[in-house]
Structure I
Amino acid sequence: MKKSSRSQFLEIVNVHTSLRDQGKKYDPSMLNIARGIKEERLQLADAAYYSIKFAGNKANIDMFETQDAKEIGITNVTQAKLQKDRLFLCNRIILLAAEIQGDLPGSDSEMKKVMKHTNFDSIKKVSGLQNGVFSLIANKKIIIDERPMQEFATDGNTMLNLGTYFLESPRFIRDDEEFEFNIELGADAPEKALIKVVLAGTVTVPA
């Protein structure tokens, strides 16, 4: 059974507390988090950061961009950064896709309306997506390096939610750095393709 992101979060924080006590190298920010939780200034909460992008006729799709603004149903991330004073441990990623039915919307506002009403499904339902690769970059470091999109094709696996990939090495995303989730395909996506990504895990919030 996979560990919860909450237990993984606390394990990492406790490791740094132990390193300090042993006089070894540790991350001071982890100790600040530990103190905040102990003093009940901070608490841990489930979190999911998502974005929907139009991928039609594109081979490279950046799911979080600096021009993005929070809009419910489209994304809850602004400028590819977390809210201030958030420390997020991402331990799983959900990726789903769909194709627009009917004609393509003629304006940005119409496209957003379509996105908000779309029911997303397996990436296997959109031609070519499962043959690409994805990468996750945060804190100016590579967290996932060109992993096959096939990881999200979990159809028929009763042990996993549809489109879910668990990180083998869960990593923190900090609030002061932009983060990226990039998709690279071998050929352009179908002209009406939509993609939705969700980064899920545990985050610090004020108590």
Structure II
Amino acid sequence: MIDFDETSIVAVRRTGDGERFVIFTDADVLPFWEQRFWTAVLDTGGDGFGLPVRYGTVCSAPSGWTLRQLICVVQARMVAEHARMPEAGAAAVLEALDRAIRHMSAAEPLGNGIDFEPGWQDSPYPWTLARAGDLCLRLCADPASREDGITPEQVLIVVDEALRDWSNRAPYLRRLWECRSAIRDALAAEVRRVRQARSEADAERHE
């Protein structure tokens, strides 16, 4: 488990099923960065993983995943999920993510430079690892988000929390509110997709 000072916690959120947490801390955040947190601690199902995040603004943390990169990672997973099961609900997540990307500033990092690689777990997906330079995300290999690893929902929660902070700091930027609205729609769609995947997996198990 990641060690951190509990006094540095600025927010705690859970996935829709209540089973996994995302903890946001302001540890090591400098005032001029203009972001509330730098590290999000994600419950991987068996451990905790520290995810460094930079909002992508001029005055933000000097390193970490940008919000656009995180959106692109989830987008790539949903493309793979839609190819695997076209009727499984990934299309709704993709539609919302497309809207979110359109509302992001053209000056934001494009999210390129991400490499996708197979992991060491068996998975119906061609990749479970996302890398950007020295950064690495190991996504859950299970469409039902029950196995070890970071779930797409958790990544979307991180993006949503960052956009909440960013839009509160710059309430005059309509694009931020619209982007967050799209991310919240993506979150709701992902919760529905996971419920459907679990229901189908449970039904197959009892056949």
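Could you tell me which structure in I, II was used to calculate relative contact order in percent (Cα under 8 Å, 6 or more apart) as 35?
I
Could you figure out which one of I, II the value -13500 for helix-only ellipticity at 222 nm (-39500 (n - 2.57) for each DSSP H run of 4 or more, over all residues; to 500) was computed from?
II
Comparing mean count of other Cβ atoms within 10 Å over residues 46-53 across structures I, II, which is largest?
I
All of the numbers you see were taken from the coordinates with simple rules; none came from a lab. Keep in mind it's a predicted model, so treat the numbers as computed, not measured. Cβ atoms are built from the backbone, for glycine too; each structure is taken alone.
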